[in-house]
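In structure tokens below, several structures.
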Structure I
Amino acid sequence: MIIPLYAASTAQVATKLVELREDGGMAALGRVLTLIVKCEAADIETSIQAANLASMEHPCRVIVLTAEDLGGPASMDAQIRVGSDAGASEVIVLRLRGGPGDHLDAVATPLLLSDAPVVVWWPDRRPPVPAADTLGRLASRRITDVTACERHIVEGPGCAALLAAMSSGYTPGDTDLAWTRLTPWRAQLAAALEIPPLEPVTSATVTGPDSASTHLMAAWLADRLGVPIRRQDVDSSFMTAVEFHLSGGRRILLDKESEESQAVLRITGQVDRVVTLSRRSRAEALAEELRRLEPDEVYGRLVTGALPARLAHAPASGAP
């Protein structure tokens, strides 16, 4: 069910939520957090869809904010979505025009769940310093998506500039879905290195496009292994392979040849293994991040240490 409220105030929205709860039995007690989504108007529906799917695992109140025509007259149109239109959450969509668009925190604050954690998600453009953003200051966790930002780049240094900004603007509690999407890769690679006979890794190669994912993977491997990591560019929309070179001359290759949910693990002297390696959807990545409300220490160490070191000292594609 979708209830529209035109030229509304936050007080009217809050009052309507109470009426729905009293009349229809809509519960707020089972909500575990408030998820604030700041997005552009064109991304409202896809963002809500991802939040609804994630809410099946994490029931929450979702507040979607978009600011339009900041120079025009001040007004706010709202929607309240419940039931089948809201997953396991209640969704509040606020379209702000004029002055209120510059004060999103003041609009969102009266609608936050009492005594519940606040998470802010920017599904498209990320602020330079999420923790300093007016909405970011309300939250203990701040989620961005540098991969979505990449599509806005038409010229210049590409994703390296976005990654540098992500690194310099980091505050504990920040995370990025480009990192979250690497979880299946990281799990498979860690398991592969435990297959006997165990030998030290001497170097590794990450193959994929010039994207946030491949840079983050290379930085993570450099941080964990302390060996030279090469990044090999290919014309692909996704990371295609990671190869370990071992001290005894053997190699371990995790090869994903297509966008299907499987990859091949090739280890010198052993039979090839087919492993599950699906590409995570935005909803799946968001749900994973909502499982933890404390800072991601591994991500923090990566973006403040290994990642800026690689961006500074590995300017050429394929260089260690």
Structure II
Amino acid sequence: MSFLLITIMQAHAQVKIIAHRGASSIAPENTLAAFTKAIEIIADYIEMDIRMSKDDSIMVIHDEKVNRTSSGSGDVNDMTYEELKKLSVGYASKFGSKFHNEKIPTLFEVLNLTKDKIKICIDMKTVSENAVVNLIKRMEMTNQVVLLSYDSDKLIRVKSLNDKIEVVLLKNNMTNADIFLACEIGASVIGCSYFSPAFYIDAAHKKDIDIWMGIVNDPAKMETLINKNIDGIITDYPQYLKAITEKNIRIYPNPFRDKVTIEILNPETKQELSIYDLSGRHVTSFSITNTITEWQPGELSQGLYIIYLHTREKIIFEKILKCN
């Protein structure tokens, strides 16, 4: 996927980074590898999906069938725990053999991995709400887990079992009726698939309900949503959203031609900036001595370029620029 340069603006301080099925652009979705990557990126939440196996194990997988992401075929709820655990979910069609040892995790395994490290959003597919709530309670993670569903009745049952568990009402397009429904069932967040008019967001905020948007993978759209006061963004690319919200650097104009202005928002000593083309060829490097630096690329070819900001030999920022 190619990204245009996006200017780092004053990001909404409270925007939440929700890693969709883990950091699923880096590792296979809904695997321990993807969840570990999301923890390393320091996302705010991991989003994942759960289904019941034939013998009532709570498995972490999105689709009804295992065909798309695994080495097997068949319905999840027609397969036992042991049968599901024999499959590789390295998502070979996307990642090749790199993650061939990944297995379908159980909810217990994910809770054990993430406890006290990162919060979890669990999209309840075909599961027993009672079994899920009981496991969360046994793991003493009531305040670290958020349960999601398009089915408001599921969320009502969760709240009846344990009203301290946070729930999120999922909708495609949000309306005023959804805001009232969220209030009625005790949801703290509405998750939307399409951006709703700003007055709906204001109306939700007046009811102390946050609005999350997903799935957003375009950095330019991420920035637009942040500027529109969205509370959380669900994305396959939490690493890009992290870069936006950290506000380390601002680069303009976009696209560029004759010159680029680079503004360091949190300057440190001995910073160096390096630029490479997409084939990995080094274009230039120079030290950053001022908070604002201009780079004149000269006769640079049209295309995309990657900019890295280093400090103390560590890359602290990366971004893709477009040269016209």
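If FRET efficiency 1/(1 + (r/R0)^6) of positions 128 and 304 (r between Cβ atoms, R0 = 41 Å, to 0.05) computes to 0.30, which of I, II did it come from? Present the calculation step by step, with values, prior to reporting the outcome.
On the way: I: 1.00; II: 0.30.
Going label by label, the one that fits is II.
Comparing Cα Rg over 2.2 N^0.38 Å, for residues 160-199 alone across I, II, which structure shows the greatest value? Please list the in-between numbers first.
Details: I: 1.67; II: 1.22.
Going through I, II one by one, Cα Rg over 2.2 N^0.38 Å, for residues 160-199 alone peaks for structure I.
Thinking of I, II, which structure, once FRET efficiency 1/(1 + (r/R0)^6) of positions 144 and 288 (r between Cβ atoms, R0 = 35 Å, to 0.05) is computed, gives back 0.35?
On the way: I: 1.00; II: 0.35.
Source structure: II.
No value in this document is a laboratory result; all are computed from the given coordinates. Predicted, not measured: the structure shown is a model, and the values here were computed from it. Cβ atoms are built from the backbone, for glycine too; each structure is taken alone.
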